[in-house]
Structure 1
Amino acid sequence: MDDRRLIARWARLFAAPTEGWDFSEFDEKVADSEPPWSYDDLARAALGSAESLVDLGTGGGEFLLSLAGHLPADTHATEGWAPNLPVAREVLAHLGIEVSAYDAEAGDAMPYPDGRFDLILDRHESWSPAEVVRTLRPGGRVITQQVDGRNMEDLRAVFNDSSHHPEVTLAHFRAEAEAAGLVVERAAEWFGPIRFADVDTLVSFLRWMPWELPDDFTVERYAGPLLELHRAGQPPVFTEGRFLLVCNTPVG
């Protein structure tokens with residue numbers, strides 16, 4: 001296939017709509033390694049002693065839906081990306097879970113009163129440690145897994161770009177958490193490879209996370225680097241980064 005047709009195909013793939021936070025379309029096309037911890041297992045274990053819960057950045061509600069039958073009756077969720085709000089609300093409505101708009105990056109206050117929750121879950125969502133402390137009960141717990149600001153640095157280099165959030169590191173988040181009054185139970189970070197079947201898959205995958213790309217990214221503008229990846233004749237491989245914090249609020 002000539003370059004013009006390739007670029008046009010990639011542009012169509014990148015423009016395809018997304019909904020919720022479901023990556024199942026990539027099950028056979030993207031191979032990534034996993035951190036040495038399981039966020040899912042940590043969350044499930046914490047649910048055993050929680051009578052109230054909020055899931056920050058619930059996406060399309062997929063994770064809470066997977067926990068149906070194990071959630072406390074007093075379960076809530078937030079979402080900061082407007083297109084996902086109606087999706088999450090529809091998905092979680094039959095579980096009686098209210099989904100509220102909340103964006104920590106915008107400086108919003110969490111839409112809940114002081115001491116509201118036993119457990120706060122946060123996977124890949126921005127957070128305010130001060131708001132977490134305010135809305136947790138004494139002895140409450142927060143479990144957060146974050147995408148490290150150095151995530152896919154090698155991909156950014158392909159596009160002559162650098163991290164948009166270099167401050168998003170375990171050391172920085174831990175210091176903020178402790179300054180806000182949280183007690184750190186566990187802290188860990190991890191980096192590992194992610195392999196894409198081809199450039200088609202890479203472009204389609206990146207439409208879900210444009211924040212990993214230059215602000216001015218379009219397939220046409222960055223066709224040169226994409227064509228170089230394609231001509232290499234090998235599955236593109238880059239490096240993911242994640243970190244984990246499990247914290248609690250002091251009792252008394």
Structure 2
Amino acid sequence: MTTEQVRAHPRLKFPFLSLFFALVLIISIYFVITASVWQALNSSVTRATQAGNAAITRIFINEVYPALREDLNLTADSRAVKSALTEQELGRVDARVRAFMFGTDILKAKIFTIDGNTIYSSDLSQVGDDKKSYPGFEAAMRGKPTSKVTHRDSFSGLAGEVYGRDLVASYIPIRDRSDEIIGVAELYTDRSTTLEDTQRLMIAVKAELIPMLTGILLAIALIIWRFSNHIAQIRIQQLDDAS
């Protein structure tokens with residue numbers, strides 16, 4: 001290639017392949033960062049909501065159960081477990097539980113006997129359901145409180161049917177004065193707003209990352225362009241010196 005040709009085509013040496021790899025790297029960094037942030041954020045929020053719901057369930061047990069002890073008559077003796085409440089007992093239990101739930105984001109409360117019988121549910125149609133094989137109940141009966149986050153397209157709550165909700169369900173053992181497990185309490189709370197806020201925060205993070213990484217890519221392109229021109233000028237000088 002002559003000096004005139006190099007001068008006429010100073011950008012023939014521009015390393016577009018390097019720029020392409022830089023673009024691939026930037027895109028990869030974007031997805032790695034967003035995936036890592038989302039995983040950490042989602043995990044943190046999930047743990048916090050589960051812990052919060054478990055705490056509410058314990059408060060429910062501590063504040064509500066003592067007033068219901070005589071009506072529920074929960075016991076660790078399987079032979080003395082109540083199979084069902086009378087209409088009057090169910091009415092008193094339901095009134096006390098609903099008073100506790102009023103004005104909160106609790107959508108449903110259940111109380112199980114040690115054999116898994118739903119002795120009470122704020123959704124009265126579920127009273128009498130057998131939950132002994134349910135993982136949450138089994139864990140609580142082993143003395144291990146457990147919580148889980150679940151999305152429900154529809155859910156029968158205290159105020160009726162609700163739709164498209166992210167719920168946290170906690171199963172906490174109920175103990176008697178001698179610390180024996182005599183039943184399990186389950187509470188469902190609505191955490192849709194919290195999880196939606198988390199998603200909005202993640203969208204904001206992505207929106208901030210895009211211009212930042214775009215700026216980095218443009219800076220890399222400028223460096224490559226200037227380096228390419230520098231190499232071209234060196235090549236021209238070498239050709240001039242050789243001529």
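Each value in this text was obtained by applying a stated rule to the coordinates, not by laboratory testing. Bear in mind the structure is a predicted one, so any value in this text is a computation, not a measurement. Cβ atoms are built from the backbone, for glycine too; each structure is taken alone.
Tell me which of 1, 2 gives 44 when you compute percent of Cα pairs over 26 Å apart.
On the way: 1: 44; 2: 57.
Matching structure: 1.
Using helix-only ellipticity at 222 nm (-39500 (n - 2.57) for each DSSP H run of 4 or more, over all residues; to 500) as the calculated read-out, with -8500 as its value, let me know the right label among 1, 2.
Numbers: 1: -8500; 2: -20000.
Derived from 1, not from the others.
Quick one: P(r) over Cα pairs in 5 Å bins from 0, in percent, for residues 131-234 alone came out at 2, 10, 11, 11, 10, 9, 8, 6, 5, 5, 5, 5, 4, 3, 3, 2, 1, 0 when computed from one of 1, 2, so which one is it?
2
Which of 1, 2 yields 0.00 for FRET efficiency 1/(1 + (r/R0)^6) of positions 155 and 219 (r between Cβ atoms, R0 = 25 Å, to 0.05), as computed? Provide the component values of the computation, followed by the final result.
Values: 1: 0.95; 2: 0.00.
Structure 2 accounts for this read-out.
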